[in-house]
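Asks: I've put the structures underneath this note.
Just so you know, all these numbers are worked out from the coordinates, no wet-lab data involved. As the structure is a computational prediction, the values presented were derived from the model and not from experiment. Cβ atoms are built from the backbone, for glycine too; each structure is taken alone.
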Structure P
Amino acid sequence: MNQMKKITVLLFYLIVLSVSAQEMFYNVLDYGAKRDGKTINTKAINNAIDTVAKNGGGTVYFPAGKYLTGTIYFKNNVTLNLQKGALILGSTELRDYPENFPEYQFYRRGTIKRTLIYAEKCENITIKGEGTIDGQGAFIKKPNGEAASSYGERPHVIWMIQSKNVSIEGVKLQNSALWMQHYIACENLYIHNIEVYNHANKNNDMMDINGCKDVIISDCRGDTDDDGITLKSTHAMPNENIVITNCIISSHCNAIKCGTESNAGFKNITISNCIIRPSKDKDPIYGEVEGISGIALEVVDGAEMNGVDISNIVIDGPQVPIFIRLGNRARGYDKNLPKPIVGSIENINISNITAFNADATGSSITGIPGHVIKNITLKNIRIFYNGGGTVKDAVRNIPENEADYPDAIMFDRLPSYGMFIRHVENITLNNVELYFKNDEMRPALYLEDVKNGKILDLQAHIDDSTSLINSKNSKDLYIKNPIPIEICKNIIEISGKESKSIFLTDIDKEKFKEMFKVSKEVNKNTIRIGTVFK
């Protein structure tokens, strides 16, 4: 082929590629959008999306500028690309958000109705770019001029239902009137490298993954008034095959949470390499300035939670670093269905956690009578508490509160400063370190109705008049190499007539004034001692 022919062929391919590119990319300005921040662009944006969908798919892109709009409706094979400097502003007029009634049945169907961006039964949809979407959630008003305040009135920023192959990448999301993002029964959901700031209104979650399958959340940053990254199930589909990694989260409530709403469950979930830090906002609408919990795993509405692995997390500030709760609120998602039975939590691994500035409440793992949490491992955990617990706190009787809303501070101060464990079977604490700053009169651990518990290499700060561990009606306990920071009262104080089969070994006798103490109803012969070092 001579040189002229080569040039001709090359030009031909460049023209083809140019035409193809023109067909794939659609400038929203070409459809009448104005980037002045004042003109309502709802019709122009939706017209551009309709054109892309009719042509088989492509990208609607927003050049730099401010685009005021009401509800945007996704179609199949559509990408919204926000160029650097592009700002989509949600309208402050409630009338610009039509009511939507999805076919799919879920709790609050018919109550939640409005959103800035909506997708139902869509496939291959994307929001990406270096721009920003701002819901202006503090300023939305009804036609009579009053603020849109009720739960059912306020719109999400992003709401997607039964959609597949969804990507949210690179954008900044801020100031929703409700949850920032809500994904219901979606599949193949990818949320990557987004930034969320949500302190505009009540219920300002960062994101809610609601009964979705095959989800990856990575490299995200969020600072929210309400919960951060939240997995929940308010319908018939569980959350399944979820990866959360490399995220930085701040929340006045719960930073990383499974629950509270938990009808169908949680299966095969990994959470890793995340930092939980204090919010930049110091004036919470909900919650607490420092946050309520770092990691919260909650089943109260009949769900099954099975297979959760959490590792390499640094937690700075929330009152309670770790909260695991099986309860029986038994709230169904459909009034026509039977009331949910008690759910389950099992096969949970939590490892390599470092937590600072936890308050005096204490972390907890609690089931309810007749329904135990099973197969829990905590390994390489280091928590620094503020302390301040009293002798009165140490002897508190903690109510079961089976039907209460699950919350890490629901029991107030617990009878141990480090970890309160009740109604649990097959639990291992391996290399757990617990410390406090201020005077603390509670034990490091409190065990009640625990069966088959292994406590290995527990290192804890403890007052010299306090037991390292208190145990009530627990059996088949194996405690190896307990290490109080200073000499303390004893290794374990045992009460309850159901207590039996407790084995202590690898004991440095000089660390304890006595080995153990038992109440009168406990048979001393049920306590066995292994290797003791003097």
Structure Q
Amino acid sequence: MERETKSKNFIEQIIDKDLAEGHCETVCTRFPPEPNGYLHIGHAKSILLNYGLAKEYGGKFNLRFDDTNPTKEKTEFVQSIIEDVRWLGADWEDRLYYASDYFDQMYEAAVKLIRKGKAFVCDLSPEEIREYRGTLTEPGKESPYRNRSIEENLQLFEEMKDGKYADGEKVLRAKIDMSSPNMNMRDPVIYRVARIHHHNTGDKWCIYPMYDFAHPIEDAIEGVTHSICTLEFEDHRPLYDWVVRELEYPHPPKQIEFAKMYLTNVVTGKRYIKKLVEDGVVDGWDDPRLVSIAALRRRGFTPESIQKFVDLCGCSKGNSSVDYAMLEYCIREDLKMKRPRLMAVLDPVKLIIDNYPEGQTEELEIENNLENPELGMRKVPFGRELYIEREDFMENPPKKYFRLFPGNEVRLMGAYFVTCTGVDKDEDGNITAIHATYDPETKCGSGFTGRKVKGTIHWVAADTAVSAQVRLYENIIDEEKGVYNEDGSLNLNPNSLTVLENCRLEPALGAVQPGDSFQFVRQGFFCVDSKDSRPEALVFNRIVSLKSSFKLPKAGC
């Protein structure tokens, strides 16, 4: 039992204590995104952490949109977030909520604070409020409107709701302590006038609550027991607790902060991604070079790989950075035993086997995954004319080059030994075809033991090959120079996308669906692009190469 307690993270230990002491009987968590952009890999940690805790303790998980700032919010973002959370496997059942669902209750909560003498209408401009606020070393000054009567505040706040004042003309502020060492407690603004159309409530409201006021109310209304957020909200916790305490909720939620997950050399800032989209550097928020959840899904990452990544990162109170290579390691680990290994030639050159019978085709049985026999076998057509990778042939090879060159013998994967006999060239000296002979005694699986070869190359039969576009992705950031230039602009990698046309694939890859993923032998893991691929014009994205620069730390380190 003692060892089990030590293995739990600090949030689980807090929840165990709260359950034991009767702070709550069950656990309810939530993921509360603001619908002002697409979610990224950092949000995935919060989603899976909150859902995982609810599942671990047999509790409930809510999805709630904190849509209190309609200037930046769109229905497009709402739909993308719903799709992302569902894809990650977090099940909110029938508990999909919006902060805007509670605007009436929030208004009444503000009225309650006014009646208690805990809130007042202030006429100071935003600039004056900042000036009166003070500094980290100097206390703030009280607003000259702080001591208005309760009756006057009630009337002015109602007039704010009724649209009698211009945007920014008046605000409602909590009356707490202008000398507090915590700046968030210096009479914070809790409501402002804003004539903005809301995606959910339309034009019903011309006043909107501030996030720090709305969020604890939402949690309390929904019965959230543990409001888990990132460390930048730690200084806001006293205000969170003040709101639920002053509004006298019988079962106040508890805010707990954890460290964000930072990935090295990636772009997550919404304004930067927006500019990349607007400038046409990427083809949308789901461009596979980004780390939005939509982009990772389109590139071919799986929910299981992201869960593994989040688990490896752990949950702590200390900020730290994680190498992107660890995310790549997780998708390799997830796919390597699950997906078939098929042959695709990305830079094709024709190989003609001169002594193979013209017009003959045979079907060879090849294992789908050497490491996982359960994936079975498939039949691959073989004929006189094949495609091989251009880099698998050299006329004048260096030492220890074991692939195809004049006079050398190699194995065609799953097929026969072939020996290069010559090449065809065009008038510019470019190789247009390679000629070879094959040894019919060396068929794979025949038990041939007469001699061995050092090189094995993959191939695709020319007559049945499927043509496709293949996109090779690298980091959109130039990793050697870092993310940002001195002027704050992004340090972009000019080679982040390489598009290969007329790649040749074995026929099994002709009957695929968007999102299907495979290992291309010797090339990496690839998936069918969900946005641009069509049956008559297939597009494959490279998810990740086969080589990894990441190694798991040894146990105890």
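Asks: From P, Q, which structure was distance in nm of label points 7 Å out along Cα→Cβ at positions 168 and 504 = 6.6 calculated on?
Replies: Q
Asks: If you don't mind, another one. Once relative contact order in percent (Cα under 8 Å, 6 or more apart) is calculated for every structure in P, Q, which label goes with the largest value?
Replies: Result for relative contact order in percent (Cα under 8 Å, 6 or more apart) over P, Q: largest is Q.
Asks: One of P, Q was used to calculate helix-only ellipticity at 222 nm (-39500 (n - 2.57) for each DSSP H run of 4 or more, over all residues; to 500), giving -7500; which?
Replies: Q
Asks: So log10 I(q)/I(0) by the Debye sum over Cα atoms at q = 0.09, 0.10, 0.12 Å⁻¹, computed for just one structure, reads -0.69, -0.80, -1.04; which one of P, Q is that?
Replies: Considering all the candidates, the number was obtained from P.
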